[in-house]
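Take a look at the structures below.
Please treat every number below as a calculation from the coordinates, not as lab data. All values derive from a computational prediction rather than experimental measurement. Cβ atoms are built from the backbone, for glycine too; each structure is taken alone.
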Structure I
Amino acid sequence: MTSSLNIQLGGYSSAGIKPANQDAFAAHTPHEKQLLQFKGAAAAIADGVSSCEDSHIASQTAVTSFIEDYYSTPENWSVKNSVSRVLTGLNNWLYQQNNLRSHNEENMLTTFSSLVIKSTTAHYFHLGDSRIYHCRNGDLEQLTEDHTRKQQGQQFLARALGADRRLKVDYGCCPLQQGDLLLLTTDGIHEYLSQQLIAETISDTQELEAAAKKLCDMAAAAGSPDNLTALILAIHQLPPPSLPENQQAISHLPIPPVMQPGNRIDHFEVLDVIFSGTRSHMYRVRDNNDGQTYVLKAPSLNYRDDQLYLDSFAREEWVGQCLNHPVVMKTYPSPEKNFLYYIGEHVEGMNLREWMNDNPNPPLDSVRKIISQLVQGLRAFQRADMVHQDLKPENIMINRDGQIKILDFGTVLIAGVTETTSPLDKSVPQGSVNYTAPEYLLGEAGTFRSDLFSLAVICYEMLTGKLPYPEQSPHQIDVSGYRDFRYTPAISHRRELPIWMEGCLNKALQANPRYRYQALSEFEQDLQIPNRSLESRVHHQPLLDKNPILVWQLVALVLLVLNLFQLMK
């Protein structure tokens with residue numbers, strides 16, 4: 001199973017020597033898997049301005065409303081957009097409350113600092129003099145900058161929530177690793193404790209609430225006259241990085257040179273060269289750490305300045321880590337690599353093109369077994385809101401046990417929120433045009449029905465050795481609408497095919513996606529079990545479509561009879 005975000009939370013707040021506590025904090029980690037994936041975990045801390053009468057209301061309202069409102073924003077909104085909208089609304093409400101007071105007294109002002117941890121990134125938002133720290137291996141780094149100014153020897157807040165209609169919030173993000181700690185504090189703590197002491201205190205215990213209380217107690221003992229609040233978040237487990245995170249992580253890596261057997265790259269030794277082309281190189285390698293055999297794929301040096309191709313390469317690695325299905329080739333994380341490549345599952349066998357060359361007239365059961373496995377793999381893409389977009393025989397492997405593996409994820413279309421998309425999502429697939437669904441060639445977006453079309457083309461070709469539509473040149477695609485696609489029935493190439501199977505292929509290969517199957521499982525079922533209702537699709541076809549050779553033979557016979565009749569006159 002793919003790992004998910006696992007965070008431990010612990011916080012403590014105290015009034016200290018003051019009569020009332022004007023600090024507040026809140027945090028939430030959703031239990032729902034989808035909400036955790038798309039919105040992440042959120043935490044906030046606020047310190048009400050002590051000179052304001054109702055600052056405790058401002059701070060409490062800020063943290064609780066932030067958590068509630070953030071998780072009410074649409075899942076397809078980015079973190080930055082969601083938080084910006086929420087904070088704008090909070091600021092406007094507090095600003096209005098202050099303006100309603102007599103003599104325009106600002107009684108509801110507060111500092112505000114918040115974290116949203118999504119995928120493998122911490123997004124932080126900040127105004128005021130509360131702080132957010134990032135701690136890794138005992139090293140504490142302050143992520144935020146205090147918004148204060150000195151005036152007549154005293155220090156004042158330069159920014160606060162509710163102080164100005166024009167809200168100005170600092171935003172930043174930092175990558176996370178398992179074992180990291182994140183700390184939010186109010187100034188009653190960090191003004192009286194050194195960063196070294198803070199780092200030692202939170203790093204030496206797994207009891208986060210106890211560590212937060214200890215920080216408060218030490219600050220009070222050090223003479224802090226203020227309210228005291230600390231909130232600690234421990235990163236126990238992270239999901240696979242999002243696509244942009246993966247692209248960012250590898251963008252600085254150099255492309256390795258072309259390698260030969262015996263060469264080494266990081267802790268991998270090259271055993272064989274699988275292929276070496278103008279776009280990429282693939283090698284069979286052994287991991288000297290675990291002794292296992294893998295595939296190592298690296299881009300060609302020809303594309304070192306082609307950002308679109310490099311994004312596609314990063315996408316291929318990312319998709320293989322996201323999907324966990326026996327029919328989809330796995331790729332594996334390589335956090336310590338020093339070059340641009342990815343490690344994938346090694347499949348002993350042949351690709352489907354080679355299998356088709358060796359089996360020009362395969363039994364129907366053999367074809368159906370392969371198609372059934374491919375359907376299961378494509379359903380894994382569909383469940384992940386992905387469309388493969390480049391399904392063709394060269395991208396399908398068959399191992400020695402007959403197990404199918406779908407490869408090549410460089411043009412996979414990925415639905416979802418802003419953080420998991422890139423400009424590549426809108427590009428036309430760069431696969432073989434003869435397996436590409438017609439909607440792509442007409443400039444329309446792809447769906448699972450596009451993959452269904454490509455799958456049906458492969459099925460048709462396995463059964464007949466031919467393509468269902470006239471071949472197109474990738475350099476000159478001459479289509480203006482769905483009517484330009486003329487389907488050739490499979491039974492015109494392989495006469496013994498059952499009529500119901502021809503009807504199944506006919507439906508799956510409709511040029512207009514509206515008329516194809518509504519589900520991959522429906523296509524699989526009709527390919528396995530005779531559906532007599534599909535036979536009418538074949539019987540209602542024009543004779544020229546069903547059997548063009550017979551039609552022209554009849555035309556020739558009629559012309560011959562007419563010529564003989566003319567000669568006899």
Structure II
Amino acid sequence: MRINAIEMRNFMSHAHTRLNFPARGIVLLQGSNGSGKSAISEALSVAFWNKTLRGQGAGRGLSLWAGEKGSVEIQAAGLSVIRTARGKLVWAREGAEPVKFENGRKAQEALETAVGEHDVWSRVSVFSSQDASPFSTATDSERKRLLESLLGLSAFDAASDACRKDLRASAALLEAARAEVSVLEERVQGLEERSQAAPIPEPVWYKGKEVTLETAPAVVARLQKPWAAVSEASRRKGAAESAHEGATMAYARAEQALAAAEAHLAGARRGRCSVCGEPTTPSKLKALAEAHRSAQEALQRQEALRSELASAYAEAREALETARAARETASGVLAQVKAWKQAAEAVAAQRTTLAERLEDAQEELDAARLRVLTEGEIVAELEAADRVLSVGGVRSHILHRALGGIEAVANVWLARLAALGDYALRLSLKPYTEKARGGVKDAISMEVYGAGNGQGYRATSGGERRRIDVALMLALAEIAAARQPDKSAGTLFFDECFDTLDAEGREAVLEVLEEMAEQCCIVLITHVASWPRVEAQAVAHWRVEGGKVSVS
């Protein structure tokens with residue numbers, strides 16, 4: 001990150017100090033211990049992250065502020081940031097008005113999105129023997145997290161979190177769809193079993209043929225005909241009976257008429273009329289004989305009619321008995337057919353209802369199975385995306401490749417910083433750490449060759465460690481610079497970086513810093529009162545005493 005200007009008010013030992021930084025070259029910042037030199041880098045740490053280079057909060061308890069009206073204002077590439085003693089933060093992008101946030105936490109989160117993490121900046125841009133923990137002394141896990149942040153791989157975290165959130169939601173939907181399929185499959189199976197188990201009435205036969213629901217109405221109609229036949233036979237019997245009774249009465253009257261004619265004729269034959277007592281004349285006798293003959297004929301006709309109607313009446317009675325017998329025979333069959341028809345219709349209705357419910361359940365089951373397939377595909381895609389976004393995915397591939405580059409660049413710088421003769425330091429960075437009990441874990445380990453007798457970084461001398469620290473910081477700075485739009489490392493702070501170095505080591509480090517200063521701004525902070533070589537090379541020379549900066 002390139003710093004353009006810093007303005008401090010009542011911050012640490014500075015009442016009011018403003019410093020403008022060049023884009024390139026060495027800035028020499030000299031001053032005795034406690035004069036206020038380190039306040040420059042601390043001001044950046046507090047302004048951007050509200051914490052010190054030690055990682056502690058920048059509250060008044062640390063005595064960073066001299067009064068309630070203290071403030072630090074930073075002008076950086078594309079940013080303007082103001083932090084007050086009360087912790088209030090106001091910042092804006094270049095050429096824009098300050099953004100208003102809901103609260104200080106939101107403002108801080110947005111700012112850190114723009115400037116990155118504090119640990120990355122402090123380990124990549126600030127080298128302080130007292131205040132900053134270099135990459136080499138970090139734990140294996142801290143190194144991994146630092147490099148992920150430096151390479152922008154932390155962006156994968158948000159994507160991975162979102163992916164896993166979607167994965168959990170889709171997995172829940174998939175599980176719910178599977179549960180729904182299970183329930184619907186049981187429902188479909190139950191409906192199928194109920195449909196197959198619906199009671200089927202025993203078959204009924206009529207005239208050698210099995211009655212069906214289609215033929216049942218016609219069979220019932222045929223079986224109901226004897227009732228009409230009985231009615232008709234009963235009607236005919238009644239009519240025949242009435243006719244026979246009428247004929248019997250007419251026959252009786254004819255008998256009476258014949259008896260009267262016979263009596264009248266008998267009296268006339270005795271010579272005198274039995275009715276009027278007068279003597280009988282031949283003509284009158286002849287008339288009475290004719291009347292007698294007519295009465296006999298009438299009686300004969302009534303006899304014949306009565307006999308005929310008696311036969312008709314007997315036939316009608318026999319027909320009625322036959323119809324009644326047929327009705328009795330049909331009655332049992334009709335009752336059986338009607339009962340079968342009612343039961344068959346109930347079973348058919350039940351099966352129709354079950355078939356409709358089965359069809360609906362099958363449609364729901366097909367839809368649920370489709371959801372299972374769809375959600376299964378989504379889950380599979382999200383699982384694949386999660387593997388890509390997770391620690392072991394593409395970010396691991398990027399980190400491993402970048403690690404090889406850091407190792408190579410650090411070893412180049414180490415070769416430049418090494419002492420003369422056969423002295424040669426070399427680093428090996430591995431994307432894993434071997435466990436004491438076997439196996440490995442996902443962390444970055446560092447091995448040192450050429451010093452420390454194989455015991456690692458902490459077994460090396462102070463000068464060797466300082467060379468390793470500087471080489472690693474420069475390598476990380478180059479990685480950070482590669483992510484900047486102008487490919488510049490920005491502004492790097494070296495605070496008393498020459499501690500523990502001998503004269504040869506200081507010269508080697510100076511040569512490296514002079515070369516780096518051609519591409520970025522190097523702020524060299526030292527308590528050395530006179531340093532002719534650096535003073536000659538510096539593009540700016542600041543002296544700090546008692547919190548006041550003089551420019552020479």
Structure III
Amino acid sequence: MDSRTAAHVLSKIAAYLELKGENTFKCRAYLGAAKGLLALGADDLTPLFRSGELERVRGLGPATLAVIRDLVEFGESRYLEQLRESTPEGLLEMLDVPGLSADKIRKIHDGLGLETLEELEAAARDGRLASLPRFGPKTAQRILKGIAFLRDKGSLRLHHHALVEAAQLVAMVGQHPDIERVEVAGDIRRHCEVAASVVLVAACRRAPAETAQSFTRVPGVRHAEGAGASIVIRFVDGARLDLHCVELTQFGVALWRETGSAAHVADVRERLARRGLRIDNDWLRDGGGRIVPAPDETVLYQAAGLAFVEPELREAMGETDAAEHGGLPNLIEPTAIRGALHCHSHYSDGKASVREMADAARERGWSYIGISDHSQSAFYAGGLPPERILAQHEEIDELNTRLRDFHVLKGIEADILADGRLDYSADILDRFDYVTGSIHSRFAMDGATMTERVLSALDDPHLTILGHPTGRLLLAREPYAIDVDAVLEKARAVGAAVELNADPHRLDLDWRHLRRAKTLGVSVAIGPDAHSVNGLDTVNGGVAIARKAWLEARDVLNARAAEDVLAFARARRTAKGVA
């Protein structure tokens with residue numbers, strides 16, 4: 001029994017328990033155990049179980065070890081089978097529908113006896129779902145939209161999930177004795193927000209086709225296809241690996257081709273052809289048909305007369321012309337970030353104190369942190385009434401007297417109300433060093449009304465940063481209807497910044513819109529939207545998306561010193577006469 005299969009079993013048990021209404025801690029225990037097993041990456045758990053070494057793996061306890069005992073001894077889990085017999089399999093599919101919680105699924109099943117996604121869709125259309133207590137027509141419509149969204153997204157995964165999966169598969173492939181080098185390619189390497197599969201390119205010491213085929217027999221494989229050196233493997237837990245094995249002298253060409261995008265590859269191919277070179281089955285050949293060794297991508301770009309193009313830029317959006325004429329941007333690096341401005345504390349819905357968030361920011365080498373808890377309208381998130389703001393500011397003032405070479409800024413994430421007003425009076429907003437304005441309600445407005453709502457908010461000179469401007473949740477919620485170009489034009493006119501919300505579920509603004517923001521000269525704040533100490537690390541993913549948008553350090557507000565951030569906010573206010 002291998003780690004991946006065992007982890008899949010534990011994850012399914014957690015899902016069944018959630019559907020049965022078991023307490024959250026029990027469900028999380030099984031998910032934590034699954035995570036621990038995946039990190040272990042063992043092809044055979046039997047010796048580790050027999051020796052007792054598994055008992056020392058983080059996240060494993062008596063209940064989860066009992067499941068592993070069954071898997072080692074019998075090849076299946078009796079507990080999983082018991083849960084499966086008492087819970088229709090189709091209910092698991094329903095868990096993937098955006099906005100459909102386990103509690104709602106239980107009510108649907110108990111009330112209507114529905115057991116499949118198809119039955120749920122039919123009930124949402126014919127009115128049965130709306131007839132359930134506390135559901136109604138609007139809920140039925142949302143569920144229909146969620147089902148359609150689920151089918152559209154297919155097997156796509158968020159980038160940070162795909163990245164973890166890729167690291168595990170790289171480790172597995174890299175252990176093969178005939179693999180000399182292995183790299184992640186595809187959408188993941190280009191820092192796309194979502195990815196359908198993990199694409200790996202591996203340089204082999206011998207026989208690429210034979211080496212590739214050997215991976216079809218590793219533990220945890222459900223299905224494999226491909227007869228040569230390129231294969232597609234589907235694992236029991238749904239992971240998909242596209243593996244391309246090549247000789248070392250082909251590696252640069254194969255990595256470039258498999259990284260994509262297809263349009264970028266076609267563009268570079270055309271430039272190679274102009275110079276009398278061609279790509280032939282991952283070989284680079286000159287006009288005489290001779291092989292030009294390309295162990296890395298630099299050789300290929302040089303042959304095409306181009307500077308090296310960073311993977312995240314390879315989207316056929318002018319990068320090859322820029323590479324030819326010395327116009328590629330000096331992309332921002334994570335080390336350029338000097339602080340974070342979208343951070344929550346236990347004053348609203350954060351999990352850490354102001355001091356703990358400040359200490360964590362210092363540990364990351366930053367010189368400041370902005371605490372921006374939710375405003376009073378966000379009652380569901382513990383939004384701050386005026387008296388709590390005063391208490392927080394007193395704490396921040398006292399903390400700043402004791403900190404050296406570090407500063408805590410007083411921010412707020414103020415709700416943009418339906419009419420475009422910010423969620424405090426001017427005298428309260430005056431108390432903050434900066435204000436992030438965000439929409440957290442009334443997402444269903446039509447495009448014209450939503451756009452006017454945001455444009456009106458940008459007229460308020462207190463608003464320093466427009467937070468997660470389109471409200472999207474990747475693979476869960478579409479952006480609300482809004483004219484992003486009009487919003488960016490307005491931000492430029494009034495001197496406001498827009499946020500690149502680095503929460504991996506958001507990554508909002510989209511990188512294509514951020515490219516437009518750069519062209520307009522609109523400053524971008526890379527905000528972690530951190531609700532915990534570990535949440536601060538999402539900034540790195542935000543930097544990756546900023547790079548994809550061609551952003552440089554000079555384009556990013558929190559790549560500036562704290563004094564410059566404060567000056568930026570003051571400039572917004574004084575331009576309209578606000579003190």
Q) From which structure (I, II, III) was volume of the Cα convex hull per residue in Å³ calculated, if the value obtained is 324? A) II
Q: Can you spot which of I, II, III the value 0.40 was calculated from, given it is FRET efficiency 1/(1 + (r/R0)^6) of positions 296 and 464 (r between Cβ atoms, R0 = 41 Å, to 0.05)?
A: III
Q | Value -20000, calculated as helix-only ellipticity at 222 nm (-39500 (n - 2.57) for each DSSP H run of 4 or more, over all residues; to 500), assigned to which of I, II, III | A | II
**Q.** With FRET efficiency 1/(1 + (r/R0)^6) of positions 24 and 72 (r between Cβ atoms, R0 = 25 Å, to 0.05) derived as 0.35, matching label from I, II, III
**A.** III
Q: Assign the value 6.6, calculated as distance in nm of label points 7 Å out along Cα→Cβ at positions 136 and 184, to the correct structure from I, II, III.
A: II
